[in-house]
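Pasting the structures in now, so scroll down.
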Structure I
Amino acid sequence: MRLYTIPCVIFTGGKSSRMGEDKAFLPFANTPSLVQYQYERLRKMFTQVYLSAKDKSKFYNVDAAVIEDLLHKEVSAPTIGLINSFRQLKDENAFFVLSVDTPFVDNSIISKLVHASNTDYDAYIIRTNSGIHPLCGIYTRALEEPLKEMVEKGEHRLTKLLKKSNVCYIDVEDEDLLLNLNTPAQYKQALKVFNERS
C-alpha cells in the first residue's frame, strides 16, 4: 500500500477519568499498550506519525516523535493538542488526527478522508448515525487562528469550532469502527471485538 504523505497525529492527552487509569497504556491486541498498537499500525499507512501529549516523558518506550503541549500546558483538551500540532508542523497545511482510544478506524475510513481532502474545506470529519467524531478527521491551517481565538476565550469544544467552519463530513455506517474506549466496559468490548475480527 502506498503511504499517505499527510502527517498523522495520534491524540493521547485525555484525562481518562471514566476509565480510572491512563487508557493510552492499557494492553491491546498483541502490544503492551494501546498507544503502541495505534502507532505501529498507523506508521504502516503514513510516512509521518506523531503522538500529541501533555508530557512526552511518559512515552519514553514508544519510538515515536511526540508533539508536546508546550502552549496552554495547564489545559487538558483536544483543542490544545491541535494548536500545538499546528505550531510544530509549521510547514504542513493539514494533518490527520485520531484519538488513541479508537483502535478500529481502518484504511477504509482514512482513505475516504484523504481523498476528500483534495477539495476546498477547512476540515474533513467522520460522521456516523450517533454524531460527528472530531478526533477522526483532517484539520487544515484555515482553522489555526479561529482555534487560537476560541481557546483564548476559554472555549474548548471542537463541535463549536466545526459548526462555525466549512466542514466536509464523511458518513460511515459501521458504528463499531468508531468505538471509543472511554470506560472499562468499552475496553472489554473492544478486546472482544478485536478477538472476533482476528
Structure II
Amino acid sequence: MRYGNIFVLEDNPTPNRPAKCECLLCGKVWNPRFDGVLYGKIKSCGCLKNNYKDYTGCTFGGVKIIKQTGPSYKKGDCLCLLCGSTFQTRIHGLLKGKVKSCGCFRRRTGNNHHAWKGGFFVTKQGYRKIKRNNKSIFEHRAIMEDYLGRPLKEFETVHHKNGNRLDNRIENLELWASKQPPGQRVEDLVIWAKEILELYNAYSR
C-alpha cells in the first residue's frame, strides 16, 4: 500500500502501532506509526524536512548566521554584529525581521536607543521637559538653576520674555517670585525684606 511518498511493506498493519515502511524519496526503511502514515501526518522518513535552504553566512539586520543546524524553525548559531556576542535563535525569526540582535538592541538607552529623540518632550502647555538625574524637569527651570548656581525655590517661577515657551535662552528668561510676607507687622516685613535681598542680591548683579 502506498500513501504519498511512503510505501507500507507490512500486511494489515494496526493503526496505533509501528508498521514497516519504505520512504520512496530516499529508500530508507523504518517503522513509523501506521495511523500517522494513514492520515497524512507522516510524509517521509524525515528526509523531506532535511531538504531545507541553508542560510549560513547570510546577514539579516544586525545578525549574521554562523551555522544553521536544521530547517528555519530550528535554532542556529548566530553572531550579533552590534555587540559581537554569539547566541542562538530560530532562523525564521531572522527571516521575518522579528529578531534584530542578541537583545542588546532592545536594551540600549539614552542616545544609543533606536527611538532616541533628543532626550526631551513638549508638554500640552508648550513647555519643553528634559531628563536630569533620572527625573523629568522643565528645561527653562533647569537653565535658570544653572545660571543661578542653586535650585529654585517653590515660590519662584521662570517667565519667558517673548512669550515663546520653547525659547529657553537665558536672555529670554526672567526670574519671578510670588512669595508674600506672613503678616503686616513691621518686624515681619523687615525679616521678609532681608530674606529677599539676601536671596536675590547675586542675581541683581
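Suppose you compute FRET efficiency 1/(1 + (r/R0)^6) of positions 65 and 153 (r between Cβ atoms, R0 = 30 Å, to 0.05) for every structure in I, II: which one lands on 0.45? That value comes from structure I.
For structures I, II, which has the highest computed value of Rg/Rh (Cα atoms, Kirkwood Rh), for residues 33-96 alone?
Greatest value across I, II: structure II.
If distance in nm of label points 7 Å out along Cα→Cβ at positions 105 and 137 computes to 1.1, which of I, II did it come from?
Details: I: 1.1; II: 3.6.
Computing distance in nm of label points 7 Å out along Cα→Cβ at positions 105 and 137 on every structure in I, II gives 1.1 only for I.
Given a value of 24.7 for Kirkwood radius over Cα pairs in Å, point me to the structure among I, II it was derived from. Considering all the candidates, the number was obtained from II. Computing relative contact order in percent (Cα under 8 Å, 6 or more apart) for each of I, II, which one ends up highest? Once relative contact order in percent (Cα under 8 Å, 6 or more apart) is worked out for each structure, I has the highest.
If helix-only ellipticity at 222 nm (-39500 (n - 2.57) for each DSSP H run of 4 or more, over all residues; to 500) is computed to be -8500, which of I, II is the source? Comparing all candidates, it corresponds to I.
Values in this text are rule-based calculations from the coordinates and carry no lab data. Quick caveat: nothing in here was measured; it's all calculated off a predicted structure. Cβ atoms are built from the backbone, for glycine too; each structure is taken alone.
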